[in-house]
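Next up: the structures, one after another.
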Structure I
Amino acid sequence: MVSKHIGLIDDGSNKDKKQHLLDIWFDKEPSTTKFCVKTTIKHDDEWLHSFYYFNDEIPSDEDFEQTIADYLTFEVNMITHDRGYLFGLDERVANE
């Protein structure tokens, strides 16, 4: 459990969760979620989580529309605050 301004708080499930992850790690049981990625890591591999994370679930129409609206709000906010150059806009055009 996570508490605001405190962080993780022991709710009694820590040992079970740790054992579950270790069992998956040592191939004693299969992962039941997409949380675990089984791959061989080499010295020249990318080390970011996002490199291995793949979400193949198709977003709902509402989620997609909200994401587009959030992006457009962000872009307009940046342009109106003289940061149009982030989007390839000439500063003179953004200031006119």
Structure II
Amino acid sequence: MIKHIVMWKLKESTIMGAEQAENAQKAKKILEGLKGEIEEIKFIEVGVNLNSSEAAYDLVLYSEFASEEDLEKYQKDPVHLKVAEFIREVTKDRAVVDYKF
């Protein structure tokens, strides 16, 4: 099994006019919606940060896949790529960790 964890720091606002909190909730909703669209996802959880520390990220994705191949399929899936477009538009920083368990 592979765990895939991604954290994002969001822009305060975007050219689309949405504020950080609104974008965090929209990102959470569309990321969670991937579970029903991409069969390789075994588990997915998305959280919006409550911690006010400067070191904290605004949004986190925790997901599980059966194999590295399934993670790669997920990352190339057109549905994921469309979601990734929105996420890139509203984020200023990103961290990722993938590991076997």
Output the label of whichever structure in I, II has the greatest value of distance in nm of label points 7 Å out along Cα→Cβ at positions 2 and 34.
-> I
Kindly point out which one of I, II the value -0.92 was derived from, the read-out being log10 I(q)/I(0) by the Debye sum over Cα atoms at q = 0.19 Å⁻¹.
-> II
A value of 9 was computed for relative contact order in percent (Cα under 8 Å, 6 or more apart); which of I, II is the source structure?
-> I
Top of I, II by distance in nm of label points 7 Å out along Cα→Cβ at positions 26 and 58, largest first = I
Matching -10500 (helix-only ellipticity at 222 nm (-39500 (n - 2.57) for each DSSP H run of 4 or more, over all residues; to 500), computed) against labels I, II points to structure II
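None of the figures in this text is laboratory data; all of them are computed from the coordinates on show. Note that this is a predicted model, so its numbers are computed, not measured. Cβ atoms are built from the backbone, for glycine too; each structure is taken alone.
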